[in-house]
1. One of 1, 2 was used to compute helix-only ellipticity at 222 nm (-39500 (n - 2.57) for each DSSP H run of 4 or more, over all residues; to 500), and the result was -8000. Which label is that?
2. Hey, relative contact order in percent (Cα under 8 Å, 6 or more apart) derived from one of 1, 2 reads 38; which structure?
3. Name the one structure among 1, 2 that mean count of other Cβ atoms within 10 Å over residues 27-34 of 11.2 was derived from.
4. Out of 1, 2, choose the structure whose coordinates give distance in nm of label points 7 Å out along Cα→Cβ at positions 67 and 91 equal to 1.7 when calculated.
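Read-outs throughout are calculated quantities, based only on the coordinates presented, and are distinct from any laboratory measurement. All values reported here derive from a predicted model rather than from experimental measurement. Cβ atoms are built from the backbone, for glycine too; each structure is taken alone.
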Structure 1
Amino acid sequence: MDPIVVTIPHRHGKIEATRRIKTGIEDARTRYAAEFKVAEQTWEGDRLRYRVAVLGQTVTGTVDVTDAEVRVEVVLTWLMAHLVKPAEAIVRREGEAILGGS
């Protein structure tokens, strides 16, 4: 299955965008604790690699931060293929909220 790719422009610079993403992830862990669990979260420079458990499935992906945009890649399992459009909308909405004020 092809990954979902969402690109979100911002005007915060790499450091501030990364800080907002880290804060947003911690907030999401609290707000959505019943819906998903972060199993792994590893920052390698400006790239976050993650693995989360959602609906009994493992979802993986990356978040790449540049000075002008954030690129989010989400790889769903084949059992979750019907959730591509809703997942894309959620990633875009949450990403724009986290990077608000661009």
Structure 2
Amino acid sequence: MRKYTPRGMPLRFLANAPVMVKERVLDLVRIDPAAPFDYDILFRPSSTDEQVVGLDFSKNGIRGQHFFLNYNESRAYRERKIRDRVKWENLPEEVQNSLLQYLKEE
């Protein structure tokens, strides 16, 4: 049985991002309208993961809760939110710092 590997977002969205972010982040999505968080970050699954893990962030860099999507759910979510993708350089600095801190802790 072939394992599904989600395709990452285009590299232009990750220009100037640290290597750690380029390796681990699958998608950066703005939530519009924002309530109570402003951004969803989806992480690349490892070869043993059964789901895609996401994490919410507010524009102030406050972390929300993890959420888990099956592969088919994550694919549908990403297709729906394709126009809401955010470039790394357009993320607020607080969100960038909070995401980097999270990745270092993992």
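1. For helix-only ellipticity at 222 nm (-39500 (n - 2.57) for each DSSP H run of 4 or more, over all residues; to 500), the value -8000 is produced by structure 2.
2. On the way: 1: 38; 2: 28.
Attributed to the structure labelled 1.
3. Values: 1: 11.2; 2: 16.0.
The read-out comes from structure 1.
4. Going through each structure in turn, the value belongs to 2.
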